[in-house]
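For reference, the structures are reproduced in the following blocks.
We did not get these values from a lab; they are worked out from the coordinates using the rules stated. Given the structure is predicted, the values throughout are model-derived calculations rather than measurements. Cβ atoms are built from the backbone, for glycine too; each structure is taken alone.
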Structure P
Amino acid sequence: MTAPGPVSANTVPASMVTPRSTVADLLADLAGVADRGVYFEGSFTPWAQHLRDAAIRAGALRRWLSGDRPPHVGVLLPNTPEFSALFAAAARHGLVLVGLNTTRRGSALAADIARSDCQIVVCGTDTRDLIADLDLAGVRVVDVDGPEWSEAVRRSDPAEVVEATPDDLLMLIFTSGTTGDPKAVRCTHRTFATSGQMLAERFGIGSDDVVYLSMPMFHSNAMIAGWSVAVSGGASIVVRRRFSASGFVADLHRYGVTFANYVGKPLNYILATEPHPDDASSSLRIMYGNEASAVDRQRFAARFGCRVVDGFGSTEGGVAITRTLDTPDDALGPLRPPTAVVDVETGEPVPPGVIGEIVNSSGPGLFSGYYNDPDATADRMRGGVYHTGDLAWVDDAGYVHFAGRLGDWLRVDGENLGTGPIERILLRHPTIRQVAVHGIPVEIGDEIEAVIVADGDLDPTEFGEFLAAQDDLGPKQWPHRVRIVDALPETATFKTVKRLLAQNDEPPTWRRAGRTFR
């Protein structure tokens with residue numbers, strides 16, 4: 001393994017020179033830059049031209065927007081320079097972008113568009129069929145690959161730059177929807193500018209860096225942990241239309257990528273590809289994201305000679321937990337105020353080893369509420385405390401360990417259990433590539449089902465022996481059922497949708513009797 005060493009860059013990141021309070025301020029620093037910019041499918045657009053393109057698009061959109069309604073523009077596109085230019089147009093010219101999930105369909109997608117007050121929905125060749133038959137009364141649909149948009153852009157004058165404040169709404173980003181209907185998170189200029197500059201400084205991102213964007217740009221991971229980091233550091237970006245494991249490896253070597261972000265299982269998928277002889281000496285310095293397993297982080301760092309940093313946070317921005325170099329592999333990071341782990345019922349801090357909810361005890365953090373959903377906002381901020389809905393426990397050394405979502409509580413023989421610790425233990429098995437643990441309601445409490453994706457054949461006898469050898473697996477944490485599948489149901493951001501597992505009534509592959517599976 002090539003050790004990553006201290007994080008540094010050949011140039012000083014923009015964020016370390018003069019802090020910026022808005023995305024518009026960050027982009028102003030790039031308005032004259034011609035030697036860095038946006039790479040996409042063999043093309044390159046300097047930042048200066050990219051921002052001129054953004055101003056022209058803002059001018060075209062302004063002609064169609066009604067002044068008596070919120071200037072909300074829905075974007076239903078894969079990752080393209082058009083998406084990036086539209087976000088820059090929103091940031092510099094007073095629009096609000098709405099990231100529309102390209103995996104949503106029918107009435108669910110129409111509801112997202114209506115709830116977010118879109119006046120315009122921008123689509124393209126890849127996505128126009130998704131809304132072709134929807135009733136979108138009062139919404140103008142614009143196809144960026146069609147003649148109307150081409151003519152509007154050709155005839156448009158660049159829009160004037162509009163002064164922004166840190167608390168101005170910039171983008172509505174829908175939550176992943178792993179536990180229920182997605183909610184539109186209000187993301188302000190502060191959301192992107194603060195996080196982008198912090199990460200650019202933390203990882204030494206500067207003008208010599210190349211940031212890779214393959215996670216969907218309608219989601220916060222790409223825009224906050226990728227795009228905003230690049231802009232904050234004055235780096236170039238590589239836009240990948242959609243994530244591809246083999247494409248990642250090829251692009252890494254083609255473009256000299258130095259920083260990439262991820263969410264969910266991409267590391268696992270990349271590791272399944274055939275290694276390239278130059279992987280260990282690649283240009284990649286930092287792979288930053290969340291929800292990768294400890295095993296995948298270690299293997300990825302060894303293969304690509306980089307540093308993998310797995311953080312904890314959410315689209316809402318209410319809580320962030322940062323790993324330190326001495327954080328155990330299976331922990332999120334040290335518990336630092338105002339983050340706390342509290343009893344779900346009483347709100348009081350729990351002792352070490354006891355599962356509770358992760359909260360921000362000081363208030364909302366960067367959370368600015370859900371758009372058009374005051375009840376959900378109030379529920380998230382009960383008692384003036386930001387509630388993540390995530391479960392965790394703290395070890396004796398003060399490190400936080402993820403234990404699942406509130407909806408992942410299992411009640412076995414009168415004891416509350418989290419799914420996260422069970423999943424981490426099962427992933428130690430050399431044949432198990434992915435696993436999701438959930439509860440099957442029975443007459444009293446739950447039975448535990450482990451849904452497994454394996455790289456090879458699993459033997460039930462050997463599986464039971466493996467579980468018996470795990471000294472930190474409690475007797476009540478043993479799965480009652482095992483279901484072996486080809487793939488787990490996922491969101492567009494590679495998160496497992498456990499509610500779909502619970503709806504599956506297929507019989508298990510094995511059942512447990514005592515400590516024997518058959």
Structure Q
Amino acid sequence: MTKGSDLLVAALENEGTDRIFGIPGEENLDVVESIRNSSIQLILTRHEQAAAFMAATYGRLTGKPGVCLTTLGPGALNLSTGAAYALLGAMPMIMITGQKGILSSRQARFQIVDVVASMKPLTKLSRQIVSPLMIPTMVREAFRVAQEERPGPVHLELPEDIAAEECENVALIAPHPVDLATASDQALDRAAEIILRARRPLLMLGAAASRPRSTSDLAQFVLRTRIPFFTTQMGKGTVPGGTELYMGTAALSERDYVHEAIEQADLIITIGHDTIEKPPFLMGEGGPKVVHVGYQPASVEQVYFPQCEVVGDIGPSLKALADRIEGKLTNADALLHLRKRILERIGARATEDRFTPQRLVRAVREVMPHDGILALDNGMYKIWFARNYRTEMANTLLLDNALATMGAGLPSAMTAAMLYPGRRVMAICGDGGFMMNSQELETAVRLKLNLVVLVIEDKAYGMIRWKQAVDRFPDFGMTFNNPDFVKYAQSYAAKGTRVSDIGDFKDVLEKAFADGGVHLVSIPIDYSENERVLVKELRERLPAILES
């Protein structure tokens with residue numbers, strides 16, 4: 001005989017689960033005991049939202065579902081933002097929540113919320129387990145659904161009486177690989193014909209191109225075709241550095257310097273584009289043709305409606321497409337002459353002796369090795385890092401350009417530090433986003449992580465304040481005060497340093513990494529560049545391009 005919670009944990013071990021993030025409640029106590037007697041590590045967080053962000057990032061980095069655990073009611077509902085984060089960001093995750101007993105009702109309706117129903121719009125699948133005999137089947141199905149394209153979160157609710165119920169041993173279901181289909185020959189032939197006719201082709205690498213399974217074949221496709229490329233924010237780093245074909249990252253939807261190449265292209269081949277990202281360019285009448293290469297058919301939107309689609313496993317599909325066009329692209333480099341000018345303009349003012357975003361990005365890039373990982377929260381700095389930070393490996397700049405939630409930067413960095421203890425990992429947060437989950441500093445210290453947390457202080461919700469100014473509204477309702485971040489970090493037994501001179505910034509970061517442990521570094525920021533560059537300068541760019 002065995003009990004439901006033991007079956008659940010055995011099924012999770014069967015799937016390769018090595019850690020569970022979360023905050024249990026009394027309805028999970030049988031599950032907690034089963035975890036205690038298993039090979040799985042329980043990582044106790046200080047807020048359920050952080051647990052979901054950590055599990056989602058585990059899925060993003062490994063391709064295997066991360067698992068998080070909470071109790072019923074308020075605990076389960078605190079997963080909602082993390083569920084949406086994983087759903088929009090295509091990150092495989094399993095959420096397990098508790099519930100009062102369903103075979104009796106000794107506490108009436110106390111704390112009971114219909115969590116299964118509330119999770120349905122935020123997940124790929126949301127189900128209640130009503131019998132321990134069903135646990136192995138339901139766990140196997142949950143992992144399959146979470147991992148299959150398009151990846152995302154799955155929710156399972158385990159009532160406390162089902163968790164405690166004893167039953168006969170039930171055989172576990174062994175996981176097996178599921179190979180994705182390659183695009184059809186007809187689709188590949190159509191795409192090849194369009195590409196070979198192009199006079200000014202351009203590649204765009206999107207969020208799905210950063211899946212661990214596809215990055216190697218994607219790099220080979222770029223090298224074989226020699227077509228210059230740009231990336232979306234979540235597609236950065238999918239092709240290694242050194243190709244000399246990188247044209248920039250579309251941190252904005254239009255007008256930026258990289259759009260000079262986009263505007264002149266007559267064909268854009270989008271690889272792994274997911275329209276859940278903020279549009280990297282806007283399709284319209286008279287614009288370039290678009291060939292969509294993706295795991296799934298294109299989502300037709302007002303600003304994205306490809307004329308040709310290559311649907312299937314991206315890696316093998318790109319190999320088959322390269323076989324058709326390699327050596328035949330006489331115009332592959334037609335846009336490459338724009339590269340130097342685009343990258344120079346983007347990197348301008350990176351040497352000034354003040355805390356401009358450009359100088360900040362440069363200093364961070366100088367202390368991060370090619371495999372170092374940055375995890376960004378959401379704020380104005382995210383646009384600058386997307387635009388200016390050069391990446392050489394996939395998933396070394398973790399940002400969210402789908403849900404674009406605040407509060408995810410620190411938990412995401414913590415997961416990266418757990419998974420890759422030998423690599424430099426830095427969380428970059430604005431003061432607003434940092435304070436939404438700053439309590440996880442205690443978790444990071446308790447787990448003995450090596451992590452640098454960079455907090456950018458402007459004492460405001462800076463991105464919204466900037467948009468408020470751009471739209472010519474009065475400056476109102478966006479400012480606040482902060483704690484002393486150095487003392488705040490020290491109160492959690494972390495180290496803390498405040499930098500007031502940009503000349504000291506790089507040395508402070510180097511020392512923080514060398515010292516190890518959790519080290520918070522606080523800096524001011526000069527956001528006058530937001531208006532000067534992202535509004536005035538880019539408005540002036542468009543007439544100049546039209547005249548050229």
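Overview of values
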{"read-out": "If distance in nm of label points 7 Å out along Cα→Cβ at positions 94 and 134 is computed and equals 1.6, the structure in P, Q", "value": "Q"}
{"read-out": "Entry that produces 31 once percent of Cα pairs over 28 Å apart, for residues 342-493 alone is calculated, selected from P, Q", "value": "P"}
{"read-out": "Which of P, Q leads on FRET efficiency 1/(1 + (r/R0)^6) of positions 270 and 422 (r between Cβ atoms, R0 = 30 Å, to 0.05), largest value", "value": "P"}
{"read-out": "Answer label among P, Q for the case where percent of Cα pairs over 39 Å apart, calculated from the coordinates, equals 30", "value": "Q"}
{"read-out": "Distance in nm of label points 7 Å out along Cα→Cβ at positions 174 and 310 - structure with the largest value, from P, Q", "value": "Q"}
{"read-out": "Top of P, Q by mean projected area of the Cα convex hull in nm², for residues 302-373 alone, largest first", "value": "Q"}
{"read-out": "Label whose coordinates, when helix-only ellipticity at 222 nm (-39500 (n - 2.57) for each DSSP H run of 4 or more, over all residues; to 500) is calculated, return -7500 (choices P, Q)", "value": "P"}
